[in-house]
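Next up, some structures in structure tokens.
Each reported figure results from applying straightforward, stated rules to the coordinates on display, with no laboratory input. Owing to the predicted nature of the structure, the values given are computational and were not obtained by experimental measurement. Cβ atoms are built from the backbone, for glycine too; each structure is taken alone.
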Structure 1
Amino acid sequence: MKVTLRERNQGGKTSLYLDYYHKGKRKAEYLKLYLNPNPKTKDERELNKKTLQLAESVRAKRQIEIQNGIYGFRDNEKLKANALDYIKGLAEKKTTSDGNYGNWMSMYKHLEKYVGKELLFEDLDRDFVERFKDYLANVDTKSEGVKLSQNSKYSYFNKFRSALKQAVRDKILPVNPAEGVDGFKQGEPQREYLSLAELQAAAKAECEIPILKTAFLFSALTGLRWSDCQKLLWSEIQYSAEIGHHIRFIQKKTKGAETLPVSEQAIGLLGERGAPGEKVFTNLRYSAWYNLKLQQWMMAAGISRTITFHCARHTYATLQLAAGTDIYTVSKMLGHRELRTTQIYAKVIDSKKIEAANKIKLDL
């Protein structure tokens with residue numbers, strides 16, 4: 001295989017790229033290096049010279065890598081396999097949490113939409129990775145003209161890169177084609193939550209699915225995730241003179257063993273205690289139907305914002321901080337591994353302080 005350094009005019013600049021030719025097929029790797037097509041000064045000419053030297057050194061390195069058989073162009077039956085099937089298989093194993101599974105499947109669906117029904121491993125090069133990244137940056141969501149959120153782009157592209165890393169570990173790809181490709185920056189997460197008054201209104205409003213209402217209010221009073229509420233057993237709800245009522249459980253998301261103190265009011269929501277091996281929230285499901293009923297319940301409480309079950313956990317964290325509980329304690333109660341995860345809620349409280357400060361105005 002021969003690797004050739006080539007130039008292409010793009011938007012008033014000359015883009016440098018590598019042209020790979022192998023068995024009648026061509027591949028391009030854009031180097032993100034550019035020449036001034038009309039250098040007028042000595043400095044401009046010198047910069048062009050150095051840029052060309054850098055591009056040539058990359059070309060030479062690629063040629064050596066290919067000759068050593070490590071760049072991914074060797075005849076290999078594994079490289080003839082459909083990468084879409086492989087990536088879908090990885091996605092279907094990510095069942096530790098509904099959110100993680102959903103993100104993996106969404107990434108896969110975008111990838112399938114972009115390439116069609118087949119994507120051979122041998123076609124996975126850096127140029128493809130960059131083109132898929134551009135696709136994610138510009139693709140519309142289900143609402144025409146509405147782009148993916150910054151955090152969706154960040155998550156999907158990271159999942160794609162993770163799949164490529166796994167393909168290297170599984171010895172399908174010789175090298176990771178995403179190596180050196182910058183990902184999307186993570187956006188500031190939006191943490192929707194209920195105020196104390198809204199939570200009280202929700203507690204008084206009727207919900208068509210009583211177990212959904214009970215589980216949501218229990219989450220808002222304990223910070224327990226939906227996944228942990230859904231699998232919670234009566235045997236995990238315990239009492240001791242030292243701690244009082246508490247839950248001893250394994251977090252589904254992090255696999256960490258937790259002891260979570262809970263209030264008398266939260267326990268009171270649960271009603272009569274069941275058998276040790278029974279689930280506390282029988283028939284609690286995650287579905288579009290349950291989400292619809294949750295939203296209708298919120299509307300009955302006078303809350304027009306889009307509220308999901310996870311907002312209950314956000315509500316717990318925000319109200320605890322607003323009540324003066326220190327951030328370290330809140331972090332432990334939520335089962336966060338890193339304090340910076342909890343600091344997102346502290347930013348919400350800070351913004352509310354600023355909002356409150358600006359409510360008092362004098363007519364001068």
Structure 2
Amino acid sequence: MRLFFDARYIRTDFHDGISRFSHELAHAVFAAAGAARMAEDAVEVTFIVHDPAQLAFLPSGAPHVTLHAPTSVLEPFAARRLNSHRPDVVYSPMQTIGALGRRFALILTLHDTIYYRHRTPPRDLPWFVRLGWRLFHLSYAPQRATLNAADVVATVSETSKRQFADVKLTKREVVVLPNAPQRLADLAPAGAMPGAAKPQNIVYMGSFMPYKNVETLVRAMRWLPGRTLHLLSRISDARRAELEKLAPADARIVFHGGVTDAEYAAILADAGMLATVSLDEGYGLPIAEALELGVPAVVSDMPIFHEVGGGGALYVPPRDPRAFAEAVASLDDDDARAAVVAAGREHVSRFTWAESASRLLAASRRALALRSR
């Protein structure tokens with residue numbers, strides 16, 4: 001089976017969520033295919049790129065083909081261009097690749113449905129793509145047509161899979177390929193003991209869009225004297241000013257304006273805990289990263305966070321700053337904190353790129369079988 005993996009979403013400056021997912025899954029799929037190379041159902045993996053610089057982020061020496069950028073006006077015709085390479089199956093970590101005229105099996109990915117509830121597109125996209133994004137998400141009809149043009153649909157959580165079913169988003173099989181956390185322990189300072197001390201550093205990793213509800217974290221500092229809230233991501237001056245106005249007197253709040261993965265790991269490992277009280281979410285990868293490191297989390301009580309966090313998090317009403325503060329304070333108890341950390345590590349151990357790669361290869365074989373009927 002010739003599997004073409006769409007790696008055009010891998011960024012060459014820094015990873016966003018889709019880029020990291022693409023990068024990690026690409027390596028895991030290539031490794032899994034290599035391990036089965038001598039089997040009767042061997043898989044040959046070829047990567048699709050649009051920028052030669054992306055090759056540095058793919059397995060060394062892996063076969064590749066070059067296609068236009070995924071934001072190009074040529075994207076609706078991508079399948080016609082790929083036909084000449086004779087793939088058996090094409091997998092895309094997004095759902096936007098053109099399927100018109102394809103002569104191969106196709107697996108598309110829709111990570112979640114959050115943009116139907118919050119339609120603001122990423123600001124780094126071209127204006128015409130942002131406009132199309134907003135129009136696309138005004139109704140489920142365009143998404144249904146897009147996903148039904150595939151043979152199999154992938155997503156990253158059981159929660160998203162249920163949401164797809166609730167709105168009858170696709171007639172196709174939906175396979176779950178979970179995100180797996182990066183190993184922050186490999187980046188933490190030598191000798192660090194994550195989760196061993198009472199949490200003094202409350203760490204938030206994420207954007208500052210309204211539904212992220214960072215206001216509750218800021219207000220909660222009123223009941224958390226002596227602790228520091230670390231807001232790690234880049235933030236506009238206007239948004240920072242809004243949050244500073246809400247900060248209680250004498251609250252310790254640090255706006256980092258962006259950090260490296262190593263800095264992220266160091267702050268979490270230093271008597272840290274992960275916090276997010278988002279009102280809505282597509283996944284919650286920072287929670288999984290904290291649990292894998294051995295750090296507890298206090299998060300919103302919502303289905304996707306329960307799926308990602310399991311027993312490694314405490315769950316609170318997202319609009320209740322005092323409840324959040326009480327949950328943080330409860331982690332001062334050494335036995336209670338140790339139990340949460342142990343439960344989190346056990347829970348998150350089931351999310352691995354190897355498992356996601358295995359599921360993708362199995363789904364690829366099913367997609368090819370469907371196409372061959």
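16.9 is what came out when mean count of other Cβ atoms within 10 Å over residues 259-266 was calculated for one structure; which of 1, 2 is it? The structure behind it is 2. When mean count of other Cβ atoms within 10 Å over residues 147-154 is worked out for each of 1, 2, structure 2 gives the greatest result. When distance in nm of label points 7 Å out along Cα→Cβ at positions 43 and 307 is calculated for each of 1, 2, the greatest value falls to 1. Here mean count of other Cβ atoms within 10 Å over residues 179-186 was derived from just one of the structures 1, 2, and that gives 18.4; the source is 2.
Given 28.6 as the derived value for mean projected area of the Cα convex hull in nm², which of the supplied structures 1, 2 does it correspond to? Of the options listed, only 1 reproduces it.
Work out the source of -15000 here, i.e. which of 1, 2 gives that when helix-only ellipticity at 222 nm (-39500 (n - 2.57) for each DSSP H run of 4 or more, over all residues; to 500) is computed. Value -15000 for helix-only ellipticity at 222 nm (-39500 (n - 2.57) for each DSSP H run of 4 or more, over all residues; to 500) corresponds to 1 out of 1, 2.
Calculating FRET efficiency 1/(1 + (r/R0)^6) of positions 51 and 107 (r between Cβ atoms, R0 = 25 Å, to 0.05) for structures 1, 2 picks out 2 as the one with the greatest value. From 1, 2, which structure was relative contact order in percent (Cα under 8 Å, 6 or more apart) = 12 calculated on? Going label by label, the one that fits is 1.
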